[in-house]
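The following blocks contain the structures, represented as structure tokens.
Just so it is clear, none of the values below were taken in a lab; they were calculated from the coordinates. Because the structure is predicted, anything quoted here is derived from the model rather than measured. Cβ atoms are built from the backbone, for glycine too; each structure is taken alone.
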Structure 1
Amino acid sequence: MRGFSARATVEAALAWIDAHARRLGPETAALDALHGRVLAADLHAAIDVPPFDRSAMDGYALRGAETDGAGEYNPLSFAIAGQALPGRPFEGTVAPGCAVRIMTGAPLPAGADAVVPAEYATERDGRVEVTAPLAPGRHVGRRAEDVAAGALLLAAGRRLRAQDVGLIASVGLDRAAVVRRPAVRIVVTGDELAVPGTAKGLHQIYDANSSMLHGLVCRDGGLSAPMLRVADRAESIREAIVAPGVDVVLVSGGSSVGSEDHAPGILAQAGELAVHGVAMRPSSPAGFGRVGGTLVFLLPGNPVSCLCAYDFFAGRALRILGGRAPAWPHAVRRAVLTRKIASQVGRVDYCRVRLGDDGAEPLALSGASILSSTTRADGFVIVPGDSEGQAAGTAVDVYLYEP
């Protein structure tokens, strides 16, 4: 066993990730699989939306100028020439002195230029009396008022929301080019680990990291490949790391400098161990590098350290590969610390906090294996490396665990 001779700064570690994680190429996804995906190219509209002038109200289509002077005490009467329904337009032309019964979304008949809402009209004996004047164009949705043919619909790099997918559908497209999602292999090492749902030995613990990492990978847009649980054997770990077919490998456990910590040496031999040991708490034994074009992240086995190292490094890489913004995906709330957070210059601290009426209360300043501290916490605070800590009463950014 040996200690770390030196630890990389968080800034240097992030710089390596930003230099080596590159956005993946495009693929085509069907309409019902677009939500949450990232557009790979600008999307332009091929048609106008709507493709025709249409009624914005239930009422009567007529010539707006002919309603001049209409009022409660001076109703104007028009002959009803027919009706227009969505998908079933009035085929003729609205003549002077006539109106067409029309429903919302129906094409505006030729000759008409306005729609009288039903509440200002009374129909009887084949005629309609109008009690309010309206200008030409009133209550009419014009052709292309939503989207004009040829216009930029959505720009490349946009992460698609539900309404974005609806807009794509509105111009008749049933698919779009999106950035390929990074394929991720989760490798969990440790003879002491038992599979949840099975009986465990007296000195075993249940594997929590694989389920946690799966959720984090999904959060950041990755595709989780079948998870591998391997024993603390160098050859088994090597096979799991170097096997092809994925863009990212996450190795949980065996990342430090103990006699059973095989992963760093394997990564150094098989490819490049760019970083091993980071000046941060927790997660100082984290490391990463690459084998060919595959990025490999060595995450500590302690659950909080695993979560922290993933969020700082692996999650950032996945977001870049998938075309998302590299920054933290957490919402941020400004709060005042109720107690101080002690740190030391040269080390970044990840501190879990709970929000209350008085501000942000630090929950645990140590204990990388206490996963329940992250479920009791509302979020976390980052203490930068140039600080000796944060005093009580200091306003800080709290990164919220809740989406």
Structure 2
Amino acid sequence: MRDSQPAVADVRMRGFSSRARVATALDWIERNVRALAPEAVALDHLYGRVLAADVTSGLDVPAFDRAAMDGYALRGAETVGAGEYNPLVFELRGAALPGRPYEGVVLPGTAIRIMTGAPMPEGADAIVPAEFARECDERVEVAAPFATGKHVGHRAEDVRAGALIMQSGRRLRAQDVGLLASVGVDAASVIRRPRVRIVASGDELVAPGGPKGIYQIYDANSPMLRALAARDGALIESALRVRDDRPAIREAMLAPGADVVLISGGSSVGAEDHAPGLLAEMGEVVIHGIAMRPSSPAGFGRLNDTLVFLLPGNPVSCLCAYDFFAGRALRLLGGRAADWPHRRQRAALKRKIASAVGRVDYCRVRLTGGEAEPLALSGASILSSTTRADGFVIVPEESEGYAPGSEVCVYCYEAFG
């Protein structure tokens, strides 16, 4: 708690006298949110995590010359002149398998049967693929020439000992985890995943699937926020539903264990919107009220070392405010890039989008025939509009909107984040 913080205006039943610019809110997040401390994580759980330190290989991969094809190992120079009508004959002396090398030396005029990945035997320097050879009575006939080094995988051709194979800040993909395993890494230092508490406030909220009174609604924001936080690499510390009750909201905010608290509902100017005042009393409200549509009642602040985001209760506003602000903070805490995780697509606007200078607009659109069509129904409580939409267009604060035919950037909702 900061004793020197200025008093925050009580906007309940009064409205906002002014609203912060979106750019101001984003700038505060960029300047004040830093990646969490690293932790050691076992190999099997590294997928999707962000490296906190460079990784250097301690060994060569492969550690020996090996066969790159199933076939026959021999001296390549001895196959010169071989052809389909002039096969050259070699004495077959044995076999080499992965993990089971041939113990002898491949002498002139001899060959050994070898499988992909098996160590190259001493004396051999080329592989004749099986389709160019024919075995008969402990001999093998070779029907094509193969130069020295052909179909041989050489030591350290994949990774050399001492080489930097991955840098700090890299988000690990499946193939990255595989490469770490190939150099013997069984654990790595990664940025800790932020712990998130979801607090849905409202006397009208009930759990999906349970009994519901005629004037109650099922809580859609908690499952939506849980999915969004998982997309952005966070862990859900807890998810709570509380009534519009100051002690209950205070307890949910103060409980230890979360790096970020997402409060859905109770952030606007209604008489029962307690969250902003409680955050001001116990911590710091950085911003409350933002010049955007939807999500204008959104805000955020700090409670000791915990970030608290005030998200509107209307579902589309909640989604928008999360994506603009809370999601950005979670990605930064987890060591990820702050920018939108959505795929972007350029498209011509089918119908105009009207906005107002001084306000950022979040407009849902459907992509049809290469054009972006704004959805006519755009209320902040119409969550189904986001399922009918393919993505959204952001109208910047300096614009009055876009005319039909304007090329816009569509941020695409993906099936999976």
Quick one: mean count of other Cβ atoms within 10 Å over residues 186-193 came out at 21.8 when computed from one of 1, 2, so which one is it? 1
Using Kirkwood radius over Cα pairs in Å, for residues 66-217 alone, single out the structure from 1, 2 with the greatest value. 1
Work out which structure the value 61, 37, 30 belongs to, where Cα extents along the principal axes in Å, for residues 162-305 alone was derived from one of 1, 2. 1
Out of 1, 2, which has the highest value for distance in nm of label points 7 Å out along Cα→Cβ at positions 34 and 194? 1
Can you tell which of 1, 2 yields 9.7 when distance in nm of label points 7 Å out along Cα→Cβ at positions 98 and 202 is derived from it? 1
When you work out distance in nm of label points 7 Å out along Cα→Cβ at positions 82 and 370 for each of the structures 1, 2, which one comes out largest? 1
Check the numbers for distance in nm of label points 7 Å out along Cα→Cβ at positions 106 and 250 across 1, 2 and tell me which is largest. 2
Say we calculate Rg/Rh (Cα atoms, Kirkwood Rh), for residues 58-153 alone for every structure; which of 1, 2 gives the highest result? 1
Of the structures labelled 1, 2, one was used to calculate distance in nm of label points 7 Å out along Cα→Cβ at positions 114 and 146, giving 0.8. Name it. 2
